[in-house]
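In what follows, structures are represented as C-alpha cells.
What follows draws every value from the coordinates through simple rules; no lab data is involved. Not measured: the values here are computed from a predicted model. Cβ atoms are built from the backbone, for glycine too; each structure is taken alone.
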Structure 1
Amino acid sequence: MSAPETVGPETLGEATGTRRFRARRDAILAAAADAINEQSAKGMTFADVARRVGLNTTSVTYYFKRKEDLAAAAFEHTLARLDAMLDAALEAPTPQARVARYLNINMERLARIGRGEEKAFAILSDLRAMEEPLKSRLLTGWRNIFRKARSIWGAGRNRAETDLFGARAHVLLENTFWLPAWIDRYELDEYPRVEARLMEVFRHGIAAPGQPWEPQLLDLVHQEPEPGREAFLLAATRLINELGYRGASVQRIASELNVTKGSFYHHLDAKDELVVACYQRSFDIIVETQRLAESRAGNQWERLESAITTLLDYQFSERGPLLRTTALSGLPPEAQTTMIDRSNRIARRFAGMLSDGIAEGSIRPIDPLVASQALMALQNAAFDMRKWASTMPRPKAVAFYASTLMFGLFDDRLLSA
C-alpha cells in the first residue's frame, strides 16, 4: 500500500482561503436575500447588505462588483435550491408521492428557518425587473423550474393534459412560496399537522364527493368613485405586477396612460400611496365577489365555486388583474402590516364559507384556515397565468386552473368534460 499523499502548508492555506471565501460569499448572499425579501431587489443596497454581515461596503464589492450582480446571484441561488428540491421530489414513484415530498421539503426548510438554523432564500418576484442580459438568464432558469415542476405529473399525452399539468405546477409552486406569509401563525411543533392538512387539500380538493363543476359567473361591477382613477389604478397594477414595486416607476406608469407625471400626482401624493390604493382596489374587488357569492342561492360549494370562478375570470380578462402580494416588499413596514391584515380578513371570510360548507356537507372535511390560505395563493397567482389562459377559451382556462384546489392536484374529471 502506498503512503498517503501529504498536503503541504501552501495547499492547506489555499483550501482554508477558499473555504473562507465561500463562507463569506454565502453570508453575503443570505444577507442579500433578506434585504430583497424586505425591500425588493431594486431597494437593496450594498451598504445594507454589508451592515447585515458586519462588513464595509468595499468588502462586499470585492465579491460582487454591481448591485445587480449580487441580486442575480441571490436569485440564482434560489433557483438552484428549487431545482435540487424538485429533483429530490421527483425521485418518488408517483405524482402524489412527489407532491407530498416537495411539500415536506418546504415545510422542513421553514421549520429550520424558524429555529434559526437556516436563512430564507430570496423570493423571485423581481426577476422581470432585472436588467438585461441578467433578466433573460434568470427567466430561462425560472422556466426550467416550472417545466421540472410540471413533470411531477409526467409528460402530457395531449395539449389538454399539458395545460392542466401546467396549472397544477403553478399552483403547487405558488402555494409553497405563499407559505412564509402565514405559517408563522402556528407553533413550530404544529408544522407537521399543517403540512398534512395542506396535503389533504392538494390530494382530494375542497369539494365534497359528487359535487359538479357548474359555476355561475357573478355580475361583478367595480368602479372607483373618482373619474379616471379606475384606469389609472389598473395600469399601475399591471405594471407593478410585471416589473415589481420599484421597477414600475411613476414615469413609466404615466407613459403607459399617455399622461404627464403631474397627472399622477393629481390622483395620488406618493408612490407608496399608489401601491396602497392598488391593494385597496384589489381587496375591494375580492370582497365584493365574496359578498355577491354569499347572496346567491345554493349551497356553500356553489357559492365558493362561483366566487373563485369570478375572480379567475377577472384575472384572465382585460378588466384585470388584481395586485400581486409580491409588491408588499416595497412598502414601509406599517403599510405592509395594514395590507396583510386586510388579506387575512379576506382569507378568514373564505374560511367561514368553507366551515359552513363542511357543516352542510357540500365541502369536504378539511382545515378551513389552511384551505383558505391555499385559495388566496390560487387567485393571487393567477396573474402569472394570463398568457397560458389566453391560449384556450376562458371558461376552460378558469376550470383547469380552479380544479387544482377545488378537486385536487390529481383529479382528471375536467379532461373529459
Structure 2
Amino acid sequence: MKIHLDLDAFFVSAHRSVDSTLLNKPCVVVKRNDKEIFSEKANVYNLNKGAFTSEIIVSEKKPDKSYFLENGKIRGIVVTASYEARKFGIKTGMTLMEALNIYPDLEVILPNYKLYHLLSYKLKLFLKRKIPVVEQYSIDEFFGDLEGWVDEDNLEKFLKSLQKEVYEKFKLPISIGAAKSKWIAKLATNYAKPYGIKTVKSIDEFIKNIPIEKFPGIGKKIEKRLKEKGIITLGDVKNNKEYFYSWGKNGVVLYNRVCGTDNEEVKEREKRKSIGISRRFDPVYDRNEIVRRVEILCRYLSFLITKSKLNPTFYYLKIKYKYSKPQKAHMNIERIFNELLLKEIMTTLFYTADNKEDYIVSIVLSVGKFKKTSNLFDYEEDKKMEKLNRAVYKLRSKFGLSAVVTAGEKII
C-alpha cells in the first residue's frame, strides 16, 4: 500500500503547536504583500530539499499588527484558515477584510515561515524512521510506501498509531489516505480530512462518482475541456480510455493515475529541476523602480543558485499587472553562471516582456536546465566572474545577504 499524509490547516496548526490558546478558535494566517525584501534585510532559510520544497527568504524585521494596515485600510490575504473558520465560509485566497466581515472576532495570525519549515523538516525525519520510503511532496504533504513493511490486515492499526504519534510528538493533526496507487492515496486524503484516515480498497468504486475537478492534476482548463465532452466524474474518465490516449503521453499519464494503474513509485526527490523566486507587491508603475526590484530578486536568486552549486542554462521572467494579462519571456544561454550575468539576462527579459502601459503587482524569476557548460567565446571572462561570484557568496553566507549590494539595487 502507498499512503499520502497531509497536515491539516498546517500554518494554523503550526502556530497552535506553540500557542495552545489558539486551539478550537476560528483562526487565519494572513499575509500581506512581499515588499519587505525591497527595503529590509532578509535572509535565506532552508532545511528541506526536494522537488517540491525550497528555501524561503524571510525579512529580519518582525512585523506587528500594523502589518495589516495601510492608509487606514485593512490589507492582507488569507493563506490558511482553521476548520473552525471554514465553517463560517472563510477560505484561502479571501481578503482579510472579507473574512472579518464574516466573523469579526476572527483570530488573525502573522505568518512564521521559519516555524513552518522547522516543523516540516522535523516531521520528515520522524516519518523516515517509521516508513521505509518517504517522499516529501510539499511543505505539508508526504507520500510513503508500506509495501513489504505493513500487511493490509494491520494497515488501519499502523496508520492510526502513526497519526496519534505525529500529534503527540509535534501537536500537528494529520490526515492519511491509503491505496494501491500513489495518486489515489492523495485523492483519498481529501475524504479523510480533518484528522481522519481513508483507505481505498476498491479504486473503481471509490472514484465512480467523484467530480473530475477533485483529482490532483486536473486544473480549470482540463476540467472545462472534459466537461464539454460530457466527462463529469472520475468514473466517466475511466470509461473514456481512447479519448485520453488520443492526447498522447500526458493523456495516458492522467488516465492511468485516475484509474490507479500508474504504478508510479514513491521515491525521495532531491534533484532540483528549477529554482525560482517571486514577490507580490502593491501596484508600481515606475519602471526604474521595477528594474531595481528585479536586481534585488536576482541577488537572492543568485545566492540560492550558488549555494546549490548549479549552473542554469534556462532563464525565465514573468510579470503580473494590475489590469492586463501577465507577460513572460525566457532565454536559453550556455554560460558559466554568475550574479552579474543573471542580472543582465533578467533585466533584458523584463524589457522584452513588459507592456510598458500598466501597473505591475508581481515579478517571478526562475532558472532551470542545470548542466556543466562552457562557452568558448566567454570562457575566460566567465571563469573570472565565477571566482568573484563564489567570493561574494562566502561574504553573504557569513555577514548576510545584504553584505554585498550592487549599485542598481539602491533606491534612486
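Taking relative contact order in percent (Cα under 8 Å, 6 or more apart) as the quantity of interest, name the structure among 1, 2 where it is greatest. Going through 1, 2 one by one, relative contact order in percent (Cα under 8 Å, 6 or more apart) peaks for structure 1. Given a value of 64, 54, 46 for Cα extents along the principal axes in Å, point me to the structure among 1, 2 it was derived from. The correct label is 2.
Structures 1, 2 were compared on mean count of other Cβ atoms within 10 Å over residues 303-310, and the highest value belongs to 1. In this comparison of 1, 2, the computed figure -11500 for helix-only ellipticity at 222 nm (-39500 (n - 2.57) for each DSSP H run of 4 or more, over all residues; to 500) is attributed to 2. Structures compared: 1, 2; top value of FRET efficiency 1/(1 + (r/R0)^6) of positions 215 and 231 (r between Cβ atoms, R0 = 30 Å, to 0.05), i.e. the largest, recorded for 2.
For structures 1, 2, which has the highest computed value of distance in nm of label points 7 Å out along Cα→Cβ at positions 207 and 367?
Structure 2 comes out on top.
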